[in-house]
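Readers should treat all values here as calculations from the given coordinates under stated rules, not as data from a laboratory. Source: prediction; values computed, not measured. Cβ atoms are built from the backbone, for glycine too; each structure is taken alone.
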Structure I
Amino acid sequence: MMYDFLPVSFVDFPGKIAATVFVSGCNFKCPYCHNSYLIQMREGIKSEKEFFDYLKKRANLIEGVCITGGEPTLWKGLKDFIKNIKDLNFEVKLDTNGSRPQVLESLLEEGLLDYIAMDIKAPIEKYDMFLKNEKDIENIKKSVELIKDSDINYEFRTTVNDKLLTLEDFAFIADWISPVKRYVLQRYKYAEGVLDKNLSGTGNCDIDFLLKVKEIVSQKIKEVLIRE
């Protein structure tokens with residue numbers, strides 16, 4: 001369910017001024033998660049009515065809505081929520097871990113999404129570090145292909161943490177997902193409240209490592225971006 005929303009964001013929806021909606025509930029256990037308080041289903045601190053009232057008042061400013069989590073595709077009310085946003089003529093970006101391709105397929109078939117950002121956590125062989133259910137691996141593979149075959153804008157993205165992944169791991173990721181439109185490397189930065197600081201570390205990802213990762217994946221993928 002919707003937990004909260006950020007009224008204005010200039011970074012969550014590429015090329016758009018957006019409002020960002022946070023959904024509670026997640027089926028992954030990413031050690032570096034900065035939104036670990038959203039892993040469990042929680043009652044929202046803002047209501048849907050408050051959100052839609054805000055959108056109507058700021059229609060002259062807001063261009064789109066980014067829906068993130070948690071994992072939004074676990075929310076049974078997601079489709080209706082997006083339909084209500086589209087009825088107000090806003091574009092919609094969905095952030096997802098790719099574990100529910102059937103939900104993505106349904107949303108894409110109905111033309112409800114304008115942009116998808118899917119997290120690629122690791123090469124397939126290391127995904128167990130992030131999963132609660134190993135059966136999700138096949139779903140993740142399906143989602144990658146589904147998104148690549150869609151006719152909307154998308155990106156795949158990976159949090160670069162030199163404590164968890166190696167340079168070789170990123171070479172495997174590039175081989176797996178390419179060809180793709182855009183691949184984003186997100187530099188891990190430690191903050192209090194990450195899910196497992198013993199695994200993810202209490203320092204920022206080494207910048208030289210990050211640049212080497214970009215060099216490696218750029219051999220397979222044309223557009224590679226770094227987000228700090």
Structure II
Amino acid sequence: MRKVNIIPMAGQGIRFANQGYKIPKPLIPIDGIPMVVRAAKCLPDADLWIFICRENHVIGSKIKEILNKFFVSPIIITVDFLTQGQASTCLLAKKYLKPDDLLTIGSCDCRMDYNRIDYYKKFINSDALVWTFRNNESVLKNPEMYGWIKLNKYGKVSNISCKTPVSNSPVKDHAITGSFSFRKAKYFLKFCEKTITKNRRINNEFYLDIVLDECVIGG
């Protein structure tokens with residue numbers, strides 16, 4: 001089974017630009033290492049890395065050189081337009097995916113700590129995984145900036161909400177990190193395309209959170 005990781009980073013990064021940063025958000029250094037490298041290196045190991053970047057970021061910075069330095073033969077897709085959100089951005093990698101690839105999609109700005117052995121064990125009985133965290137009071141600053149999940153009594157996801165908290169106690173709830181895994185890439189493609197066909201937009205964008213909600217609906 002081939003393992004593939006996709007890092008979508010085709011957003012404009014307006015919030016960071018407004019804060020005075022002169023370089024693209026993914027390249028902002030964290031302890032001397034570009035943010036995207038820090039985030040990507042904490043994901044599961046991959047046989048193939050795919051990065052989806054804004055063309056002006058590639059032209060105006062050394063992002064290609066940096067990605068080639070830290071990753072072996074990465075595929076770098078460039079876009080010269082504003083996509084309709086994370087989900088549609090990731091679909092740009094469709095031609096590089098095989099149906100049975102073990103696929104993880106990770107954000108370029110989030111680092112995670114987890115047990116890698118447990119991660120693979122999860123796929124014994126699961127077709128998709130949502131990466132979450134809880135008991136962190138930072139979510140109280142703006143709960144509407146996160147995706148949220150509800151679990152059933154078996155610990156399985158029963159509902160996913162994007163940008164809307166699922167309770168009045170968000171610290172206790174599972175907030176989504178922005179990373180998602182699929183036991184087979186064909187599941188991602190199927191439900192991503194279904195999300196777009198059903199026009200399930202949040203703030204006029206197609207979010208990966210909703211793709212996973214479609215997975216839940218589809219069983």
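If mean count of other Cβ atoms within 10 Å over residues 35-42 is computed to be 16.0, which of I, II is the source? The value was obtained from structure I. Source structure of the calculated read-out (Cα extents along the principal axes in Å, 47, 37, 34) within I, II: I.
For structures I, II, which has the highest computed value of relative contact order in percent (Cα under 8 Å, 6 or more apart)?
II
For the structures shown (I, II), distance in nm of label points 7 Å out along Cα→Cβ at positions 99 and 131 is largest in II.
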